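**Q** Down below are the structures I want you to see.
What follows is calculated from the coordinates using simple rules that are stated; it is not laboratory data. Keep in mind that what you see is a predicted model, and the values were worked out from it rather than measured. Cβ atoms are built from the backbone, for glycine too; each structure is taken alone.
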Structure 1
Amino acid sequence: MQAELEHKTDAPFAWTFWSADLDLPAGEHELAVRAWDEAGQTQPALPDEIWNHKGYLCACWHRVRVNVT
């Protein structure tokens, strides 16, 4: 699903806040967030997919586990 982005015109290349309304059933879920550019290029799914010495500038998908009650 596409999230709603908080667009700041004076900072086009900066990190941005986003939001999404999800209707998840009760239980544990893993949410994965990724970005892509105008050319359709996206971030790698896992940090192992690119060489990144010591994790500097890690740009893989961000994942978080949530528990819906």
Structure 2
Amino acid sequence: MKYKNNVRKIREEKLISKAELARLAGVAPATIERIESGAECRMETKRKIILAFGFSLSEREKVFQD
């Protein structure tokens, strides 16, 4: 099942590579790849990505729609 998110769109708008986003979020680059392709991830991983983008947790809908 594909999960809708804006991770790739936001990452490209901010001109951040997958490796850089992974470093900022403290996750593996393969994790970023899986999430961008629509795979589900843990809530903690979502939290790390949201904060790495500079959003507050209350703005999570900008990144993840589920």
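**Q** Rank structures 1, 2 by relative contact order in percent (Cα under 8 Å, 6 or more apart) and report only the one at the top, that is, the highest.
**A** Details: 1: 34; 2: 45.
Sorting by relative contact order in percent (Cα under 8 Å, 6 or more apart) in descending order puts 2 first.
**Q** Matching task: 25, 24, 21 is the computed value of Cα extents along the principal axes in Å. Pick the structure from 1, 2.
**A** On the way: 1: 37, 32, 20; 2: 25, 24, 21.
Going label by label, the one that fits is 2.
**Q** Same structure, new question: Which structure, out of 1, 2, was distance in nm of label points 7 Å out along Cα→Cβ at positions 5 and 45 calculated from, if the result is 0.7?
**A** Numbers: 1: 2.3; 2: 0.7.
Among 1, 2, the structure yielding 0.7 for distance in nm of label points 7 Å out along Cα→Cβ at positions 5 and 45 is 2.
**Q** Still on this structure, please answer the following. Given a value of -13500 for helix-only ellipticity at 222 nm (-39500 (n - 2.57) for each DSSP H run of 4 or more, over all residues; to 500), point me to the structure among 1, 2 it was derived from.
**A** Of the structures listed, the value fits 2.
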